[in-house]
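Participant: See the structures that follow.
What follows draws every value from the coordinates through simple rules; no lab data is involved. Keep in mind it's a predicted model, so treat the numbers as computed, not measured. Cβ atoms are built from the backbone, for glycine too; each structure is taken alone.
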Structure 1
Amino acid sequence: MLQLEAQSLEMRIPQATKTAVMVIGGAEDKVHGREILHTFFSRSGAVDAHIAIIPSASREPGIIGARYTSIFGEMGAQKIETLDIREREQCEDPAIRACLENCTGVFLTGGDQLRLCGVLADTSVMEIIRQRVQKGQLTLAGTSAGAAVMGHHMIAGGGSGESPNRSLVDMATGLGILPKVIVDQHFQNRNRMARLISAIAAHPDRLGIGIDEDTCAMVEGDGWLQVMGKGTVTIVDPGDACYTNQSDIGANDPISLHNLRLHILSHGDRYHLHQRNVLAPVHQLPS
């Protein structure tokens, strides 16, 4: 009996793949344990890693690129390149394309997600990254603005702290690495629950993912999302929603959205993006 239970548990536990998509809520630890950044380094090949840093979202790409270069260099990465892409025309640069065709990890820094998409969206560079991620050839990480761009629909800006309403969130088109999700970052730290719910009310066929600072939602190739870091990942699932007044109200009127499912996940918790279920933890709430 115990053997059958052990086999059943083994079947339920998601098996880690080498590569992953790491969606980071911003302000990840860069000084002490560096758990999230070290995981990216390890998933990119550890001492054999060839890491490409894309600081295009930043107003100071040289400074931010140098900072991450120093961090991954201290960890022992074999090769690190900063791709300082500021204009779309640079995406046709043979040297940049060659780097992305051969590197083992790509890191998208924080800054302005609209700036990042303006440079990379619908370019051959982005197509190289997307295809290599889909084939499991590349670990991709994005922090803050680099996290916001992961979905097809992207939160470009907005307010916080109010009741959900249409004017609370500005939407744009992201890079579509994880097309079925809408990501918000610095989540609990900046009180963005209402903003994410407002976005989901407008796009109820998507899954909302809110990621706190120094926290990562690491998505494996098999669809499992694992949480790591100091904060939480909030999942807003409208799959069973039965009513919303979103299309019938003014921009500043409060939104009704009935029968949402909400999950708050912390370090070690797992969630399947396609099946939309949580892997039951060892310690459960008493019945």
Structure 2
Amino acid sequence: MDQAPGSPQEPQGTQGLPSCYRHPGRGTGISCTRCERPICPDCMVSASVGFQCPECVRTGSGTGHSPAANQPRTIAGGTVTADPRLLTKLLIGINLAVFLLQLSLGDRFTDQFDLIGRAFVPLLGDVEGVGEGQWYRLLTSMFLHGSYIHIAFNMLSLWWIGGPLEAALGRARYLTLYLLSGLAGSALTYLLADANQPSLGASGAVFGLFGATAVLMRRMSYDMRPVIALLVINLIFTFNPAFNIAWQAHIGGLVAGVVVGYAMVHAPAERRALVQYGTCALILIAVIVTVVARTASLT
């Protein structure tokens, strides 16, 4: 039988069958279950149902979703990464770098960025504080420390608690937890502490990690006694007047860490984003309302 010019040559026995889209001239009765294009035996890749072509396998998961849909996920829905402690290392590095700046630039630098409600600061020669609109102090004070012992204790706690928690939550959720806990601690300190009492340190954020770790361990049915014992010891130091610790930062961070941590690890998969983002938004709103209310009372 004559063929029209330019039509593919079909081998014996394949007349009437469609040609493989990757190998014109090879007749086949199989088509890709995803794109439905005809594929020959050399191009067929076994799937859970039927066969798929190489292009669909490379560009998707084999289920109609993007390749990212089948990536391993943490218990909170975060992406599993090659270095699960990367953010913890970066946070420790930032804290250490800022502490070196404090040592080299002196108290004037620290007074510009620590947490203070509203007071005259002699080194700066003016009335300073969050009450004067310097809201950035709520964040910058989280990266300042008052002594070698202060930063050593906080950074060791951050390494011991933060690393495993980052691996369990994923980077984005872990960083959100850290920052919200620190801001909640700063907001409660601003609300309850004397307006002229400066405060600084990563303790609020670290206590938030303690709270989230307790929630995670309960969720995983791990032995709670070690983390509870460590938390109790820290709280004893917190409320000991001899150490002059801003207990408000610790309590604010702890409460925020428990609330955010619970939302992270207990959110149902079908509503995970809504529950997690919604809870974080509520904590942030609570921080803003607290700061606005305290500022109104000071001014």
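Participant: Check the numbers for mean count of other Cβ atoms within 10 Å over residues 176-183 across 1, 2 and tell me which is largest.
Facilitator: 2
Participant: Tell me which structure, out of 1, 2, gives 0.9 once distance in nm of label points 7 Å out along Cα→Cβ at positions 128 and 200 is calculated.
Facilitator: Computing distance in nm of label points 7 Å out along Cα→Cβ at positions 128 and 200 on every structure in 1, 2 gives 0.9 only for 2.
Participant: Work out which structure the value 23.9 belongs to, where mean count of other Cβ atoms within 10 Å over residues 192-199 was derived from one of 1, 2.
Facilitator: 1
Participant: Another one. Starting from the value 0.80: which structure in 1, 2 was FRET efficiency 1/(1 + (r/R0)^6) of positions 120 and 208 (r between Cβ atoms, R0 = 30 Å, to 0.05) calculated from?
Facilitator: This figure was derived from 1.
Participant: Hey, another quick one. Can you say which of 1, 2 returns 1.51 when Cα Rg over 2.2 N^0.38 Å is computed?
Facilitator: This figure was derived from 2.
Participant: Supply the structure label, taken from 1, 2, corresponding to distance in nm of label points 7 Å out along Cα→Cβ at positions 32 and 272 with the calculated value 3.6.
Facilitator: Label of the source structure: 1.
Participant: From 1, 2, which structure was FRET efficiency 1/(1 + (r/R0)^6) of positions 104 and 248 (r between Cβ atoms, R0 = 35 Å, to 0.05) = 0.10 calculated on?
Facilitator: This figure was derived from 1.
Participant: One of 1, 2 was used to compute helix-only ellipticity at 222 nm (-39500 (n - 2.57) for each DSSP H run of 4 or more, over all residues; to 500), and the result was -8000. Which label is that?
Facilitator: 1
Participant: Given that log10 I(q)/I(0) by the Debye sum over Cα atoms at q = 0.15 Å⁻¹, for residues 40-167 alone, derived from a single structure, equals -0.68, which label among 1, 2 identifies that structure?
Facilitator: 1
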